[in-house]
Structure formats: C-alpha cells, structure tokens
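So, here's a batch of structures to check.
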Structure 1
Amino acid sequence: MLSLETISQWINSRIIEKEFKESLAENLSRLCSINTIPDSDLRKTAENEALSFRMIQDLISDFGLDGVFKKHPISPLIRNHSEFTLPHYANSTETYANRYNLIYLWNSPQRTEDGRKIAINAHIDTVTPYLPVTRDGEILGGRGVCDDKSGCLVMIAALGLLKEIEEKYKVVPGNDLTFMFVIDEEMGGNGSLSLTLNNDLKSRYDLIIVLECCDQQIHPANRGAVWYKIEIPSKKIPQPIILAMEIIQELEKEGSVIKSESIHPLFPQCPVQISHGILGPFGEYPSRICGYLELKLKLKATYPELNQLIEEGVKSYTEKYGDKTKIINRETGRVKLEKHYDLEQHKDQFHLKVWGSTGHMAAILENDNAITKASFIINEIIKKHSDLDISFPDGTIPDPIILEGGQGFIPTHSLNQIKSRLKNAMLAAYKNYAEWQGLSEQPLEMTFEKLHNDAFDGNPDSPSMIDAIKCAELVGITIRRPIQGWMASCDARLFAQMNPQMEIITTGPGKLEHAHSDKEQINISELAQSCAMLTLFLLLHTCSKNILS
C-alpha cells in the first residue's frame, strides 16, 4: 500500500526544482500574453479565447494524463435562465457564436467504490485594462496572473504531476476527473452556467473545486455580489453630478446598515461592502475600484476656503475607510496612496482631482475609492455652498450620466433583498434631492442586468474539506482557522445553486487584493504549492483507502 506521506514528500521535492518553477512561470506568462478581456469585437474575442484553449490543450497533451478534450458551445438555453447575465460588452444575439468552454475529461481505469468523482473549474477571461506580463524574481505580474489564469495553470500542472506519479508509483486517481476551462466568469458566469445545464457533464462529478485567488485558503462558502446601474438624465435634472454624489452617500449609508445586520459564523470578517466603479467617463469596471476622478467646480469661494472644505470631506472619508496615505504597503515599502487630491484654480473655476487606488471591490478596505471619496468631499462643500456647479473636466455633462458599482453581501441576506435595499436607498436620495430642487417627476431607475451572484454556505467539516486541508498542510500551506467563507464571489455559487447537496470548495493561489488591480501579481512558489495541493487531493479523495493510506 502506498502512503500519502510518500507521495507528498516526492511532490514537495518536485515543486521546488528550478525547472518545475520556471516551467510554471513560462507557461503562465504565455497564457497571460493573450488578451482575453471580452469586448465588442466578438470575432477577436472568440479568436483569443480559442488561442488560449489551444495553448492549454497543447500543454496538457504534452505533459498531462491522457484524456479527451471537448469543446462545449455556450448553450442558448442560458438566455432563459434566472442566472443569465446580459454580456455588458456586446448586447448582441451573436454574443456566443463560435465561442465555447474547453473541457478535459479523464476517465480512471481503476474506479474505486469509495472514491469521489471530481470536477475542477477555472476561468480564462480577465478584466480591463490589459496589463503586459512582467517578472521580478519570484513575482510574476500582469493581467490574469492572479485572476484567474493561475487557476488554469494549477489544473494543467496537476495533470502533469499526476502523469509523473503514474510513471513513478503506478498510481492514478481512483475515479473520473473533469477539468473545466471557462469563459465569461468576470461578467457574471455565463460560461459555467452553460455547463451546469449539461446533464451528461453533471453526471461526471459529485464534488467541484473552483480555483480562484484565495491566498491558498480553502473555503466552503462564498460571499455574494450584485452590480447596480443608474442612468441619471442630465437634461431633466439640475446639477446631475451632485445628485449622483447624493445617491452614492445614501448607498454608502445603506451598505453600512446591511453590514451591521450581517452576522454569520463562516464570515466573521464580514466581507460586506459597497463599491462604486464607474461615474461618467471615469472608471473601467463595476467591480474594479475607481482610482481617479476629476471634476470642474464653480462656486463663490476662495481657494483656502474650498481647500479647507475638501480637507474636511477627506477627513470624513478616512474616518470610515482609513487614511491610505499613512498605511505602508508591505510589498513595496511605500505608502498605499501618495495623496488624496489636487486642487487647481483657473479664474472662477476649480479643478478637483481625487486620487484612489484600484483593485477588486472585495478588497475595498485595502484600497481607496476615488468616487466614494469625492462624494464625501462634495457633501462637505454643499453644506456651505448651495451654489455649487459641477461638470466633468471638459466642461460637459453627458446625458445620461452613468453610475455603476457593486454591493457585496453574505448568506444572511438574499439577492432580492439586496436589490430592494439598494433601490430604496437610491429613491430616498432622489426624494431628498427633489425636495431641495423643487422637482416632481421621478425619472431614475436602478437596474441589475450585469453580475448578480447570490451568496452560499457549505459545511466546513465535510469530508472533502477535511481532505483538502490535510493535503494543503502536507505541501506546506498554512491554513488559517477557523475555516471561513471566501470574501468574494465567483462561479462556485452557480454549482451550489444547481446542486444544493453537492460539496463546493473554492481555493487557489494569489491574493484577492491583487485581482483587478494595477499591481496584479502572483508568487511562483505559492503557485507551485497550489499545484501540489490539488494533485495530492485528486489522488487522496478519489482513491480507495486500500490503495492510498
């Protein structure tokens, strides 16, 4: 009988070899050199996805266990499903023509009765803006190295390690494995949704592992998230940017109330937050923290007076979110944020530049949202200067002004409850603004057509969790206790909703604070550890105890 310790000792010696780590770095760099940010050029989007899948297929064919590749077209049935997300980049009936998920099927030649059938899932799509690949020693940078092409590489490398174990020890996983490389996770999960509707595929697994940037931790639950969108008709509302700031303030208040109500044993860190990603021409993505906002201000105030009001607004903001100009980034040794704002005077106008630091909305406490900060500043100015006139830097105000962002929540609240609460907060803000401006018509609407992920929780003491933690610790990963839910949302929730009795695990290398940021990065040694952990788990959790002890 082969012991788990024998396998783990070999794996631990293998993953520290220079050749192994360099192969990881090279292959991840190649995968990330392909821009897989979906956009309106659907032909190019499909071509780049296909190019990525061909690279993945070649790597597995060259080094991994022998299996079968399947191209799974995106099912048209998803359009009628409640979990379908309208692709924000291309609202077209042809959005998914010639596009697909890549599935790799490996069938065990020695199925065991007590072994589990496992699926593993990771996504190839990334968010804007594209960042080229860089390397600084053990640190690989660039868009996708953390979220989530590292997850794809963990699957590829695990197949390679399993092949080596087969050759060395004559042992393979004791049940079938299904590897899912999917598209469109970032905008709502339509790729994985299509897979959950495929009954033939569903029969192949009774446990799924979703690989994401989890800092190598192992989670039985996910936070939920919903993206909102508000269109403010500038031609119907005086000073619409001020109204946008009032709405942001009211959403912030409601978000704080939701957070105070969110008490759950798997989420003691309470990852409940609201983040505003886009306002007019500023911002790139609803769930990417806005790092810069510029406004043109007209009011009867002196420079020193206005500057003092701005300082008071910044103080109100930092009292709630912390002062990132005084927090040292442990990775760079520098402050997280150089300054909060710049103020320039041009005759009777002022240019206000508000600075923040970007990142995933789930890492809002580690970063700094320029849109939110601006709302605190404008709130202070309005108290003293009701004559304030605001436009964007070029002096124009688009019609409509688009405000977009996201609200994170945990299983204490349902998705519908969160939507209702956000909508009511927006209406409350408009009601107060309408009374101030003497408006009667209510022309605002909040929509949730983009990402709308419910939260879910699982059993932290399940057999799968116990085995996963054991395997992680055998390869040198420190698992923090008590076990907690993941602080972000991903495709794991789709599998949890479609299969309520199925065990769902979310894990993987990379830190959430680096995802969606301008400093996206991955540590190569941690990436190698995650490859080892998955390899060991696929053996332990599929093999009979008579084969692997």
Structure 2
Amino acid sequence: MTWATWPAAVVLIIAVLVVRLVYLIWLSPYELAGDEAYYWECARHLSLCYSEKGPGLAWLIAGCCRVLGDSEWVVRLPVALSSAAAAWVVGRLAISTAGGDERVGFLAVLLFVCIPAFQANAQISTQDGPTILFWALLTACGLRWVRRWHAHQLRLHDSLLLAFLLGVAFLFKQSALLFLAGPALYVLFQWRRLPWSARLVGHALAALLLFVITISPMIIWNQQHGWPTLSHTLGHLGAPGGDHDSGKDDHFSILWPLGLIGAQLGAVGIPALLAMGLACAWAWRTRHADPQRWPAHLWLICCSVPAVGFFVALSFVKPVLGGWPFPSYVPLVALVAAPALVEMRRAWERVGTYRLAGHASAGTSAAPQRSAMRLAFRAAIIYGVGGWLVLSFPNVLPKLPVVGPKFEKSVMKRISGHRQKAAALQAIIDATHDDTGRPPLIITRYYMDAALDAFYLPGHPSVFNAGTMTGQRATSYDFWPSNDLSSPSLVGRTAVLDGYSPTHPWDHVLRFDSITPVPGTKVFQAHGYRGVAR
C-alpha cells in the first residue's frame, strides 16, 4: 500500500470537493430545505446572534452570497468547504496518533468522506457541517495539548488556542460545549500520570476569559433581548425554563431512543459503527503492548464516546434529532484507521507468504483468516459509496414499492416542490394589490415557509412570519423589525396569507376587513389590514 501517501489523501480530498461542487451547481435535485432557507434568511439579517443559534453559519452564508449571489449551491458552499477541511484535519490527526504513518491518514480520509452522515452535512447547509470541522480541530489541537502536558511542556498559548476554537465552535452550535466532557474524562483516567502545577489554574482562568470574549457577540445580543438563545437551548434539553411549542406532547415514547439509534445505524452505517467499536476494543487490548500510543488512543475515545452517550441518554427525556451526535464520531474515524491498516497489512503479508510457499490461492487451508476489522472497514466504504448515490439522487426512491410513497411524503416534500409552489403563489400575489397599486404583504404561519417563500419568490421579497401567534416557539423573525406585524405603517394594506390551520384560523390571529380563500389552495387573499388580533 505504498501508494497510500498523504499527497494521495490530499488529492482524494480535492477530488471529492470538486465532484461535490460540480454536483451542487449542476446536478443536485435538492431544492433548499426549510432550515437552509431559514439560515439564508438569517444571513440577510446580519446580527450578533439569533434566537436559536450563534451567528457563525449566517455570517458564512452572507459572505458567500454577497460574493457569488443568492443560489442554492452558494448557500451550501460553506458546508462543502468545511467538509473538505475536516477531512484534512482528520487525516492529519490519524497520522499523529499513528506515529507519522501516512497510510493511516489516507485510510482515515477515505473513511471520513464515505460515511453518509458526513456526506449529508457536506451537501445540506446546517450548523453541523462547520461543527464537524471544529470538533476535528478541537480533537487535534487537544491531542497536542495533552501531549505537552504529559511532557511538562504545556504553554499558555496551547490552552488559549483550545479555548478560542471552542468559542468559535460555540458560535455555530451550543452543543460544542459537550466537547469538554472529553478532556474531563481523559483527566479522570490519567489523573496520576499528569504533572499538576499551580500555573494550570492561571491557564484555566485565561482560557475561560478568552472563551467568554470569543462568544461575547452572543452574550451581548442575548442580554439585550432577554436571553432567547438560552431558553431555546434549555428547551432542546427538556430542561425547566426552556421554550416549547404549545400543545406538544412531552410524554416519553420508546420511539425516541429507538429513532435516534436507528438514525445512527442508517446515517453512520452499521459497518462504520462496528469498526469504531472494534477500534476502541483494539486500543484497550494494546494499551500495555504499546503504552506510548495509549494516551492518544484514549484521548480519541474520550473526545467521542461521552458526547454520543449524552445524546442517547437525552433521547430518554425528549426527542433528539438524529444528526445531533454526528460531529462526535469524528475522533473515532481517526482511531479506526490504525487497526484497519494493521489488519490489511497482515492480510497482504500472509497472502504474499502463501504465494511464495506455493499455495494455489488464498482459498486454501493456509489462507489468512478473515478479520472483523478489515471486513467492517471495507463494508463501510462500500456502504458509503452506495449511501452517496442515495443521498445525491433521492428522487429515484419514491418510485420504489411499499417504501416509496412514505419516502415521498416524509422526505421529498421537504427538498422539492418549493419552486413550483412559489410560482403558484406569485400568480396570486400578482392578482392581489390594494387601491394604490402596492404589492400585498406576504404572511405565513411557519418560519420555514416564510424563508422558503422569500428565497424562491422572484426578487426575494420580505415575507412575514406569524408563527408565535399560532403557538409555535419563538424564532429570529420575532426579533427583526421588518417582521413586526403590529407596525402602524401596515394598516390598510392587502395581504396574501400562506397557510391554513383549523385551530388558529387567520381571523383569530390577524384582523382584516375581509379574508377570502383562494380555491384549491391553502392561500387566502385579505384586504384592509387592521393589526394583530388581541
């Protein structure tokens, strides 16, 4: 496997990025999902923070759109670039833990780009894409940190770098704080082997200060607006003080943990999960035979397992989205590559020996035994290639028997049909004007609908969201002056109302002189706006 060098890994990363960009620009059947459109809308309202998340992703999307324009592939460009950078970091991390063996780095990159969970987050624009990158960076820089600590060479800048990376990761997603469970667990295991000194207290205080400074945009914005991001985060944790959608059933269902586990089995893949488990077992078995590398292996395990375990435990309290644990698997990708290379090398050596000994084929009684790690690694690559095809061209799946209609209803409607809907909505808008000829207000019942309408309607108009008036949790729309439906300047305007609910009809939410349904649609034309219903 002399060809599996680090330059070959870099070529693989670049090739995957180029193919992905070609796909996103010209071949992707995906329209924006509701979340993606919402993050694009946030990028049009640049802020220090947003109701649900920090400003990281919105800032990246805003920068890309300002340079390249508002299109689907540009909205997704930040996550495609993040994935390429993460693959590079994972490869270098694997090489570092393997004592400089570049073949391990190549295998780590190969596994990373093949795991469907990471592929999806390189093609769908959410905070998870950059979070995967920063989890890899934190793991790699943290490994250098603990090595220098063990060697009595720890410097203040090592601790400050970790704090800064954690702060930037927090600007993308609050769950980045779960990374701290890794160092805490590692210190617990290595307590007696670590050199302790009083200056570590100074390091910790300085790191805490830098972390607070890094996330200060979020702190400032939340202090000014009543801490909605904290309330949103507590709601995701099912903790007291968190915001929740009204009428939501919070009683435990066994489907919560089963759904989360099923998502991991499908998105990460059973072969890759098996390989990760085997790699952890291999690291434990070889800790005495290879004590110099055990601390690095332990570090990788600690940076992954606690966070994954947290989300599994949380799923017994509340529903957990399947993608939340994905960044936590990154360290185990680096760990898998080393034992996978060992098993592959053994197989090649045995085959070569048997051929030299005159055996007819590897199928003789002297053939090398099958290795679970080798089989799992190869199966993970095959599963990943198949997964890439499914993820890239999901529009063929609705044609399958039995599962096709369910897939069409649950998945395809989220990533298709928005452009067609916007065209129909635009026809209604064109037919709805007030006496002065002004275009109507466009008002939706749900924040994702508002963002999708804004993206796909010609000219990207401002669209109002009345979600909180219908019992939904607050979103960033509720903090934008342009979404203030109580503004006196709107009185007398006509409107196009997008959406219908029997529990919260429009006349219970907003006041108009008249509201008329558009036949065959869930859209209403309204005249004479009189303000918010009290």
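Out of 1, 2, which has the highest value for mean count of other Cβ atoms within 10 Å over residues 39-46?
2
Matching task: 0.30 is the computed value of FRET efficiency 1/(1 + (r/R0)^6) of positions 63 and 127 (r between Cβ atoms, R0 = 25 Å, to 0.05). Pick the structure from 1, 2.
1
Looking at structures 1, 2, which one was helix-only ellipticity at 222 nm (-39500 (n - 2.57) for each DSSP H run of 4 or more, over all residues; to 500) calculated from, given that it came out as -11500?
1
From which structure (1, 2) was FRET efficiency 1/(1 + (r/R0)^6) of positions 79 and 511 (r between Cβ atoms, R0 = 35 Å, to 0.05) calculated, if the value obtained is 0.50? Write out the running numbers ahead of the final one.
Values: 1: 0.50; 2: 0.25.
Here the read-out was taken from 1.
Please compute distance in nm of label points 7 Å out along Cα→Cβ at positions 55 and 263 for structures 1, 2 and give me the label with the greatest value.
1
Just checking, which of 1, 2 has the largest value of Cα Rg over 2.2 N^0.38 Å?
Largest one: structure 2.
Looking at structures 1, 2, which one was relative contact order in percent (Cα under 8 Å, 6 or more apart) calculated from, given that it came out as 17?
Source structure for this number: 2.
0.75 is what came out when FRET efficiency 1/(1 + (r/R0)^6) of positions 23 and 519 (r between Cβ atoms, R0 = 30 Å, to 0.05) was calculated for one structure; which of 1, 2 is it?
Checking each candidate, the match is 1.
Out of 1, 2, which has the highest value for distance in nm of label points 7 Å out along Cα→Cβ at positions 151 and 495?
Once distance in nm of label points 7 Å out along Cα→Cβ at positions 151 and 495 is worked out for each structure, 2 has the highest.
We did not get these values from a lab; they are worked out from the coordinates using the rules stated. As the structure is a computational prediction, the values presented were derived from the model and not from experiment. Cβ atoms are built from the backbone, for glycine too; each structure is taken alone.
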